[in-house]
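Listed next: structures, encoded as structure tokens.
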Structure 1
Amino acid sequence: MRIKWIVTLWVVLIIGIKAYAQIKPVKDTNDQGWNYSRLINVPTTKILDPKTMDVFFMHRLGNLGSASAGGFQTLYGFDVASDIVIGFDFGISKRLTIGVSRSKDQELVDAHGKYLALCQKNGGSPVSLAVYEDDGIIPQANTTFYASSDPAVPQSISDRFVYLTQVIISRKFSNKLSLELVPTLSYRNHILIAVNYNNNSYDENAIPAIGVGGRLMVSKRLAVVADYYYIISKYRVNNPYQNYYNALSVGIEVKTGGHVFEINFSNAIGSNPNNFIPYCTDTWTMGGFKFGFTLSRIFDL
């Protein structure tokens, strides 16, 4: 089965990364050029300090443009909540962070973990590298989850599971500029048998994507952040029934003591890549971008 092949591939990759990390000396530091464990929609190589907890709240409103169901009638998206996420991350060690969260979008409940395999340092690795895994379940009512499905197809609890695997490669170029590359694989157990007749392709369980992101410090506490997902799916190219787009997000990040506050704009409906990589149907060119914000607070345990 395809899922077994995917799991085997990533297990081999993670083992290889850990083996390389043991050969290559690294510096145990959490200064990877990032204030926060996420940019907007992509994770960073930032790891929480051991015995700390990050409580984060993410809110994304509706589309601003009237051509994308926004405009004055929805107060440019302020009447709508596309997604609301509350979550908790825990620092287990200098290399490992784990967490849980719940999203309004698809009612997704997920558990995630990040392992820092390599740390950038002078005379050592030129980049930092981490592996991120996010596995979730969609507990929607059957009438919603299977709304467009063939009722003759058997239903199973396993249909509701989704998986996300990411390798985060980042580099701190200076005290002001950090960039990262994030190869990504999103996998859904349940999909519709849908055909794009323009290229005779079917919707895929596994959807690869390439994420990129960066942060530019403009002052001691203020930074401009941006990220982008290039979504690789033949089914989503020139689809005659639904337009699909790559996810672009920009924002401003402010760090004040133990808080990180961010305001952003994104054409992604959800905040979790498992939600928006398969379903990014809004475009900036038609006002299909949404105002959002993230608030994070670190606590000592």
Structure 2
Amino acid sequence: MKHFLKETDFKPSELGGVFALAREFKAKRGHPDSRALAGQTWALIFSKTSTRTRVSFEVGIHELGGNPLFLNKNDIQLGRGESVEDTAQVLSRFVHGLIVRTYDHTEVERLAARATVPVINALTDFLHPCQIYTDAFTMIERWAENEDLVGSLRGRKIAFLGDTACNMANSWILGANLFGMKIALSGPAEFAPGAEIKAQLEREGFPADSYQFTTDPYEAVKDADVVYTDVWVSMGKEDEKAVRIRQMSPYAVTAKLFAAAKRDALFMHCLPAHAGEEVEQAVLDNPRSIIFDQAENRLHAQKAIMAVLAQSARK
């Protein structure tokens, strides 16, 4: 059974097909050209609240001909009255796919280990692979000049600022290696990428030093094609807010810092954005800010991921 728990669950040879399908879905949206999930029900198990993730998946399942079934973790017995493994096996008898947004990454791994239907990681505290594929697709829309979609990413540089130990930073380290991109991260030394992502890189066969980390944000954005940031206080970290803001304030993406990247560099943020904290409003409003294209593309990229997984499950 093929699952999508991390960026590298699709082989390099499969990436072009996923992005081409996302492009097709976007171009033909509104036309009933694909019924990839016709007659299917896909369950969304969410332990964390959500706007873009929930809406994009529910709409995407519907547009592919399927039925979305939202399950708040508090409404089911996952991990409380029933083990994760038993829940995976029971739900596999009822639905055709599981989309999971939770805290502990091992939870999606345990579900996938026992599920007999595809499992998609819609976010954990370790990785957010759907967002990375969305971001890559959004870049491809601007850079691809031929049918070699992934080729348009190779050699490009992304600079990630702020909390460089968060799930988005981890995912972009893994994703940059997969796509052949260069990545530089900059934040406080105590928030440098941790042992978990280094171990993951080793398991994937990537060099442990296949990214640059610096405490100098201007060094990170030099020659960058993309400047990227995320919120400094993620869900579950609210009690650390004051400390995090104080430590990370030198890494806010200001207009001055953005100007230090390439002249045509793009600004990206997975949203929600907190203007005045991790990024200035002037950068969010810059013509080279493509944050709302990213938000829209969650729908198209995730439809492609689901369609490919559903086809694989039928084989």
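Read-outs throughout are calculated quantities, based only on the coordinates presented, and are distinct from any laboratory measurement. Predicted model, so just to flag it, every value in this text is computed and none were measured. Cβ atoms are built from the backbone, for glycine too; each structure is taken alone.
Some points to look at:
- Here Rg and Dmax of the Cα atoms in Å was derived from just one of the structures 1, 2, and that gives 19.4, 61; the source is 1.
- helix-only ellipticity at 222 nm (-39500 (n - 2.57) for each DSSP H run of 4 or more, over all residues; to 500) derived as -3000 - corresponding label from 1, 2: 1
- Among 1, 2, structure where volume of the Cα convex hull per residue in Å³, for residues 86-205 alone as derived comes to 126: 2
- With mean count of other Cβ atoms within 10 Å over residues 118-125 derived as 15.6, matching label from 1, 2: 1
- Which of 1, 2 yields 1.1 [distance in nm of label points 7 Å out along Cα→Cβ at positions 54 and 166, calculated]: 1
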